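Structures are listed in the sections that come next.
Computed from the coordinates by the stated procedures, all read-outs in this text should not be read as laboratory data. As the structure is a computational prediction, the values presented were derived from the model and not from experiment. Cβ atoms are built from the backbone, for glycine too; each structure is taken alone.
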Structure 1
Amino acid sequence: MCGIHLIWGKQANESAINRMAESSSHRGPDQQATLSPWPELWLAVNRLKVIHPGSEADQPFWAPDGKSLLIWNGEIYNFRELRTQLTQMGIVFTSQSDTEVLLQSLQLYGEKCLEKLEGTFALIYVDLMQKSILVARDRNGEKPLYYAHDKENLYISSEVRAINGLLKSQLNFNEIQHYFYLRSPSPDHTFFSQIKEWKAGTYGKIQSDLEVSEHPFTGNSSSKILPSKERFEKILKNILTQQFYAEVPVGVLLSGGCDSSLLYALWYRETKIALPAYTIALAQKYRKKYRDADSSIRFAKHYPIEHHVVEVTQQVFWDNWEEYVKSVDQPVGDSAGFLTWIIGKEAKREVKVLISGAGADELWGGYQRHKAIDFYLRNKKFITSIAPILKNVSLAGQVGKFFNAVQSDSKETFLNFTALQNLPENLHTEYRPEFDPNLSEYKQLLDFDRKNYLAQDVLKVQDNALMANGIEGRAPYLDQKMISLWENVTDDKCLKGKPWIKECLKELDLSWVVKRPKLGFGLPLKEWFAERGDFAKRVYNSLKKFEKMYGEQCPQEMRAMIANPESFSKTHFLTLYNLFLLTEWINLRQL
């Protein structure tokens, strides 16, 4: 796990590349280096040593013939298999690192090697003979990568702040509308108009003209995998042997829910090795609703765990708030970001890798919106006939939100379910091409969630919050072998309510975990606002100040909310928190 940086062009110099590296030193506190392979090209890396922590795997990593080099961020989980193949071809290795395997694969196969990789990565491979670079990012977008370019300069980095520290771009208010409705800037964009996100699952070969062109690469999944619960469990066990491996301490983000509990239970049943596990505990008065701490404590009675319960109160929140906001590279409207960050702050004393259950809900239909859209699809004719009538009736809670979101088009309906409030027409139009017509109607929606909500929210939160503390996050459910299994599922019943995960838990005598009500991972925002104390007052004041300064550049619906936030705290408490994070982030950076 690392931070990688590049400047190519007239602005490239040692001072500038050092500034980029220093700005993300938290990503790789174990090694930092800069290098200029030729005039007008400078590279830098921050390395977090996880596999082969010795200096032999330090970066930039040179090919033995001196004709190419690699800087990258990530892990290749099938590197031993690839190493064996390369060794049989006569290639000699000098280390046990996945870095060397990746370099040798790139040197031998070029961009074709990307199809062979099972892992997470953002990489820059430099060919000194052709004076070109190959840039690529993993299929799920687990590892971040951003760039900015014009005719004279190209900037690439693991973090937006590293590029913007040189460009000093102005805030892009066009992205605030997207953030207001969908929690983040639009895909492939950032809050700065000059800086873009490198698309997940694509590569580009860039030469001296500095033209950037991103091309998709596919996974190595030509063989048909027969989907079943037994196959799911076998694949997951195999994934755990790879992703729980590191030459540094590994821990688990344990919520006490289905996904993380299954990962730990299978791991311990297979290895009998207890690991550190970290759980958020909110104030006692909220614990009846927010059950992570109590559930994980109960789980720890079944499986030996080095259990760390991290308590979060309003006082803890405010004591850490400014430090947290400073750590945020790009705001994501999700209070799970703060909780993951506070876990990282505690866990960095003991571990360098944390395993999470990210991706299970998106693949296997675990969210409430998946249950809602399934109900909609099965009863579409009736629901769409009565929805116009019910929209004129004041229905409260989830029922009211459901019927208010219903449209005659299933994709528009699902987008409304996904968003914090119903989307305007321009955002519906923007997202319609993102649905894959080759999949069943229900599976299209899960696939959309994985490629958008998961990539733009969950994975960004995990990477930013953990890497701010020098910790690598891993998500076994998103392994390529699991994605391949999912792609071969033809029965939608297997994708509703995570049936295989729940069946596995029942076989492990963890039926009580299955019965636990689903609740998102986040702060008790509804309760904090309802108390009308310091939390609510500070949020309201911050939003009102932002409206006075920037209100004219905000969407009308957002402006009405931040001008009078007290009126929206019961129904839009998630949105108010998200906007508070955005305003605090902007203020701290004086944008």
Structure 2
Amino acid sequence: MNANGYRLVVYTRRPQPDYSSYLGHSIHFAVGTEEHLNTLFHGYGRLFAECSFSKENGIVSHGIRDITLFCSGSIYIICGIETVRRVENGVTEEEDTGTVLRWSTEDFSVFSGPSRMNAPLDGMDSDGLEQAVPAEPSHLPEGADAGVEIRLPKTLAESLLRQNARVRFSFLTLPDTAEISSPGDLDRITAAVHYTDGSLHYRKIKWNVEPLAAGKEVKVHGRIQVRRFPFPVEPHPWGDPVIFYTRGKYYFIATDDTDGNRSFRIREADSPETLFTDTARRSVSTLLDAEHSRFGGTFWAPEFHEIDGKLHIFCALSEKGRGFDPQAHVITLRDGGNLMDPSEWDEPKRCVMPDGRFLNQNPLGDGKGGITLDMTCFEAGENHYAVWSYRTWEGCDSGSMLMIARIDPREPWKLTSFPRLLSRPVYAWEHNKVTDNNEGPFAIVTGGMVYLSYSGGSAGEDTYAVGLLTARADADLCDPSVWTKSETPVLASGFVEGQFGCGHNAFFTDEYGDCYITYHGHDTLKPSPRLVGIRRVHFGRDDVPVFDLSDEDDLPREEEEVTIMVKWK
């Protein structure tokens, strides 16, 4: 192959302790020259075989091996032999299904397929096709099992490298001079922060107005307002963390079920940073606990939501004496009530369908029931929606599934439409190591779009990852066909250095209008407690949220200090 040309390598990865066969036996991509190779998509699998379902509606995992690749003009055809996974006594074995999976693409961003074939070129004219050649071991990325390579046009290769480059700070701009009528006019001057993908983010600046004098031109110093959070924000093993900003205060709530704890506690502080510092001013209140309520089994995934001016907490609670039975509930703050006063919150109300049935009672019309949890809500297109996770063990484990319905904004524990199945864990990264999850949904509604994050994999391990469902805000969001599901995670182990198994996230908007993601994860690949992380969500050039922008890539510390010449007229 021409040493100065570009090549595409398509490969599978060897299973490792931190990257199981469920992930490794998928299709990976790398682009480069003879001298240097760049893995795409964080070195993570890009195309996964979809699972099948057993007669009892359980998930049967599938994989891919023996990749082949063909090129016909500008069309690339990727094929792999499909395998099915069998787990016996904790050991995973794979056998061929006798089927070839086939995808096609022009840009390696959008893929058609997979189509199921008996052979790679079934139904195709093989004349003029260029076939990839087996890649030499020295041409494969580290950790690769086997793969093939093919020449790639320079324009396409460079486009792929740009698309898959990490978004990073590039430079910032602000005016050199400004004329003001009062010191308050400086608040309108913001820093335009430019990023390597061509996107922009405007940041507020805190100016030192002391040098200002009427009729004079002086140099004024300022500091760009930026929030930085260490990972973890504190050592306590919280799960499912949520931050909410209202009435000029920040509130934190999360799952805390370590050491036998069974309660919901709310923290209040003047800033999100001081929510996690013992020395800063903050207050803590126990909203609900097992000792003083009818609930005792699970106190899971509480979320603050304000609907038509009323504040609610959506959560999953189990009543005493019912064993493991988490079910979706809503707790409502009385009008004008103090969030930190438990007496101002109404009794939890269990969520019901339009006919009065509880959410877990035959929601799919198959005669089965199960558990309901991780309920979230959002407003889009003048409708209010709820999305939650449902799971049944009747017959077999169905895996957790995302359900969607409209709700009554005046009584959000009541559905106004019957549940529809939105998503199941069909890809191997969602049911990695037989942990079959679609859970923890939370929405960003912006720019006419709904971005619904959710988590797959194991909530307590490095396999946990965040996926994304996307739809237009004005669509009928109870119609599953209007949603597009990400084939790969948007946040997973290693996407941010030193962070593993990140998932069950939520979002909040601070007083500057910036969006942040909260999540739990781990700071080691070894068995460890889950820990809270917080990071700004960046909206890239195409306005799609970016979840893996580190603090330093967002705005380097040395760029925080700025100056401007100001004349006070």
P(r) over Cα pairs in 5 Å bins from 0, in percent, for residues 248-463 alone was computed and gave 1, 7, 14, 18, 20, 18, 13, 7, 3, 1, 0; which structure, 1, 2, did it come from?
-> 2
If we compute FRET efficiency 1/(1 + (r/R0)^6) of positions 120 and 320 (r between Cβ atoms, R0 = 30 Å, to 0.05) for structures 1, 2, which one ends up with the highest value?
-> 1
Compute FRET efficiency 1/(1 + (r/R0)^6) of positions 328 and 416 (r between Cβ atoms, R0 = 25 Å, to 0.05) for each of 1, 2 and report the one that scores greatest.
-> 2
Answer label among 1, 2 for the case where semi-axes √(5λ) of the Cα gyration tensor in Å, calculated from the coordinates, equals 41, 36, 20 = 2
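Out of 1, 2, which has the highest value for distance in nm of label points 7 Å out along Cα→Cβ at positions 104 and 352?
Working: 1: 2.2; 2: 5.3.
Evaluating distance in nm of label points 7 Å out along Cα→Cβ at positions 104 and 352 on every structure, the highest lands on 2.
Taking FRET efficiency 1/(1 + (r/R0)^6) of positions 208 and 544 (r between Cβ atoms, R0 = 30 Å, to 0.05) as the quantity of interest, name the structure among 1, 2 where it is greatest. Mind showing how you got there, number by number?
Numbers: 1: 0.05; 2: 0.25.
Evaluating FRET efficiency 1/(1 + (r/R0)^6) of positions 208 and 544 (r between Cβ atoms, R0 = 30 Å, to 0.05) on every structure, the highest lands on 2.
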Any idea which of 1, 2 comes out highest on distance in nm of label points 7 Å out along Cα→Cβ at positions 152 and 400?
-> 1
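Assign the value -12500, calculated as helix-only ellipticity at 222 nm (-39500 (n - 2.57) for each DSSP H run of 4 or more, over all residues; to 500), to the correct structure from 1, 2.
Numbers: 1: -12500; 2: -1000.
Checking each candidate, the match is 1.
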